[in-house]
Structure I
Amino acid sequence: MDINSDFNKRAVQGAHEAVWTPSPMPGVDRRMLDRVGGETGRATSIVRYAAGAHFERHAHEGGEEIFVLQGVFSDEHGDYPAGTYLRNPPGTSHAPFSRDGCVLFVKLRQFAPDDTQPVRISTTTTSWYPAAAPGVSVMPLHEHAGVNTALVRWAPNTRIKTHTHLGGEEILVLAGVFQDENGAYPAGTWLRSPSGSRHTPRTGAEGAILYVKIGGFGRQ
């Protein structure tokens, strides 16, 4: 199965375009964003757990990255409410579930082999730091081998200079509306721009909060 599998092309999917497909486990559905291969392939998805849904214990070959968008996600290690960022490195395993239902942003099998540090961050209690551009704040989440993941908060009516994404950029709009010369992207929109792409981003009156991953998309 190949979905947005050419990483040299720009990919955009709005929340209104969501198509939910069932996973192998009852009560767990997926909005597939990019995928290379089948159930054991590289994948980026929005995953929705119904109340009481669960997955059998499984190992993370290639690692698993999760951002909890809604509800509470759980496994035998703990409960992770909305705003939690998790990284389960290659070789780890768990049996996940959700008592009352949840929605997750999930990236599978995209870790470097030497990226072995588990990560658990509550972004609702973690500090923001000023970025170089006025009106922009950053919450670093993870960095390894030139690939950086962060939350980025844009104040209303903010604009930054045209710039190039060496290594590419991936964005999930968490709140507000993000914009550039190619369009406006409300909450729930997912974008992936290839290495060498350029744009002039901005926000309007709503401002925006983004999940942003920079680097690595030129090596797929």
Structure II
Amino acid sequence: MASVLDLAPVMPVVVIDDALDAVPLARALVAGGLPAIEVTLRTPAALDAIRAIAAEVPEAVVGAGTVISAENVSSAVAAGARFLVSPGWTDPLLDAMRASGVPFLPGVSTTSEVVALLERGVSEMKFFPAEAAGGTPYLKSLTGPLPQARFCPTGGVSLASAPAYLALANVACVGGTWMLPAGAVRAGDWTRVESLAREAAALGQTGGTGT
């Protein structure tokens, strides 16, 4: 698989309360042009959702987010997660993600964390919480000293702010939730989700390439 960062300009960050929503939600996102889907391990339904998407929506690249332990790593991969995303990292967590055999994006919010990951041979990272941690000015300032690091900023990123992130040389994609309004998900309005996903996917043509 190509780098998960390069699959689409936006990675939907999904919180699923009802596993029955997983398949139609994933199909709507894929139809809109967003195949890389991060299902966060924040609800009891998350693993069942990952399992269902992996089994029934093969065109989706489903991953697990909010991975914070080795147990999370093993259960997510067993459920069918094809990549892992963490909000932060420790050496044991990094070891577990590396041993999983699937791509992973460890979370960083400081320059020292970026340098520590580069020392360990990891150059693709999640920048979280993006807006609270300094946003586009912070990431832009890392380009000169640390050009080898590539980021997926997540946390407070919106349709309005995404283009500025995507215009940065060290940003390959952004993570967000705006294409999944709670009301649309509760109502099963997958047409609305697909429309918002298509609008987000178009940022790849209009918001910058990230390369």
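Out of I, II, which structure matches 1.8 when distance in nm of label points 7 Å out along Cα→Cβ at positions 31 and 175 is calculated?
I
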Task: Of the structures I, II, the one that 27, 14, 11 was derived from, the read-out being Cα extents along the principal axes in Å, for residues 47-86 alone - done: II
Open item on the list: By the measure distance in nm of label points 7 Å out along Cα→Cβ at positions 55 and 79, tell me the structure among I, II with the highest figure.
Closed with: I
Task: Structure (I, II) behind the derived value 54 of percent of Cα pairs over 21 Å apart - done: I
Open item on the list: Quick check on the output: -11000 is helix-only ellipticity at 222 nm (-39500 (n - 2.57) for each DSSP H run of 4 or more, over all residues; to 500), derived from one of I, II. Which one produced it?
Closed with: II
Open item on the list: Say we calculate mean count of other Cβ atoms within 10 Å over residues 127-134 for every structure; which of I, II gives the highest result?
Closed with: II
- [ ] Tell me which of I, II gives 23 when you compute relative contact order in percent (Cα under 8 Å, 6 or more apart).
- [x] II
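Any read-out appearing in this document is the output of simple, stated calculations on the displayed coordinates, not a laboratory observation. All values reported here derive from a predicted model rather than from experimental measurement. Cβ atoms are built from the backbone, for glycine too; each structure is taken alone.
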